[in-house]
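Please treat every number below as a calculation from the coordinates, not as lab data. All values derive from a computational prediction rather than experimental measurement.
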Structure 1
Amino acid sequence: MNPETILSFLSLAVGIALMTISSDKAVEHSIVVAYSLGMSPLLVGLILVSFGTDLPEIVNSIIASSLGHGNINVGDSIGSVLTQLTLVLGLLPFLGKTFKVKKSEIAVLGACEVLSLLLAVSILEKGFVSRIDALLLVSSWFVYMIISRFIVKRSRKREHKKEAPKRNTFRHLFFAMLGFIGVTIGAYIVIESVLSISRLFKISEYIVSFFLVAIGTSLPELAVDLTAIRKKEYELAIGDAIGSCIMDASFSIGIGLLLFPQSISGELATITTIYTILASVIVVLTLTLRGKLDKKSGALFLVIYALSYLLILA
């Protein structure tokens, strides 16, 4: 392996690590600021946590699209949906523990997630995303959140109470901003690394982003969800995992292309999104019918993820 290849993979690892650590800090301090401003735990969990753990994908979307590499944006976003639903959820019962889920919430969140993917594939298959298409993707996320919030609020019988922070809010705001800056720098390093790897191995930057980068940008979800499970915040874990997928399939894809409309690989986007839709239906039905995430379900989800390499790369 030549020095340029080693440097490319090393840069990719550094960029992903910087994005993961920075997004974790940005989420941590942003939540403190949100509580100090009087936001309810429901809004913090449903909107802020999923937004925070999706910072790598969102920043990646904007920077990649601004540089004319929309395939990195779309590949990472769709790949993150598949990775979070199968690999992340599949690992949770093995690294954490078995836990029950609310069937009604899973059904509604899952339906929103599948709808977001159906809308995405109907736009991406054309091979060009206009500003109107991107606006539709971005605005659809707000609709999904309104629906999800309404259903979750009705089904949840108790709220987790959090005490407002007693320390200086501006201090937390300052560290949150540093976290956002770190994510931005990390995303730029990742994009440059992907371009280098794609060129060296003559592999489509879409495929590199779909499989390799998506794992890295999904690390915040894995970290947050495992922490939530250890604290017995099971609804937060499953809600963040599926909520992040909804954001990836709508807001994350659309925000970069809204600012910088451009052509993408319609064929690859269609193939990978259709597989992700099928995987999503299986995952949602499994959780809804069984009402729990255990090792049997986890093993099934991991097999679905592994099959993506065989079927998509074949």
Structure 2
Amino acid sequence: MLYYEAVQIFYRDCVGRMLSERTIENYSDYITGFGNYLQRVNKSNIEDVTRDDVLDYFAFKRKTCSETTIKHNFIAIRACFKCLVARHIIPINPLDDIPKPRVPKKVIQSFNREEVQAILNAFDKNTFTGFRNYTVMSILFSTGLRKSELLQMNVSDVYLDIDTMKVNGKGNKERYVPISPVLHRVIVTYLKRRKDYLKECKLPDRDVFIVSCRGGRLTKGGLGTVFAKLKQSKKQWAHRVSAHTWRHTFAKFFLLNGGDIFSLQKILGHEDIESTRIYIELTKEEIRLQNDKYNPLDNTKWQYY
């Protein structure tokens, strides 16, 4: 059976197992990349793929890709071949005796206070686009949402009367994230200016929450351009300028301000609290400040004996 015919069986299986569109799209990207490589080495049939082909592909990808990307490739390709073995399309999975690629543990970075202030002050709030970008950054800082979660939100997902937003997370799992008083005011202003902008430009007012200049949904590429311009606006940033850095920043500041890790887990949408722990990397100075704030010998509020 041809490789591209076989992988369609895997995609149908993913749909049948109710995997999210995002997960299937990610699988497709990695599996298609492997298929393109097989074509270059003149292997078109799924039955002809060997362990050596997979290892050669990973060696080829390692020249241009990070360890994390290699691991994601491994997970997707292994899942595909596992399905094809279960469906009796192929006799064995060529990845069975290949260990999962190891990813070095990296220190999770977050924005410092000066960078947070610089980003929030970087936009011209007198223009609609500037205020929209300011709103996006405020939401990311105040909620820790993933980029994809924010961009796919609709106006009807924002409940200002109860200060809550409905978020569609990984695996199509819904969760509800609180809206802080300051963020409430930002969103109220944004929604009013959004309505005025669409009316002034004679664009249809759909249910889209974060709109592009043309009135449609702001795309990942569009938001990527916003971050790219931010990065260029300053000669040097201490940390990567991205939506995911905001997510780590929210997590750290939430805890430094006295929040608990269990509430943080729910807000971030983590099933396993160990995933939440990864987001927490305090500097020596931050640890010292937390100790000064909560040390039971120095803080009379803790003197319960």
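Quick check: 40, 27, 19 is what I get for semi-axes √(5λ) of the Cα gyration tensor in Å, calculated from one of 1, 2. Which structure matches?
2
So relative contact order in percent (Cα under 8 Å, 6 or more apart), computed for just one structure, reads 44; which one of 1, 2 is that?
Matching structure: 1.
Name the one structure among 1, 2 that helix-only ellipticity at 222 nm (-39500 (n - 2.57) for each DSSP H run of 4 or more, over all residues; to 500) of -17000 was derived from. Mind dumping the intermediate values first?
Working: 1: -24500; 2: -17000.
Structure 2 accounts for this read-out.
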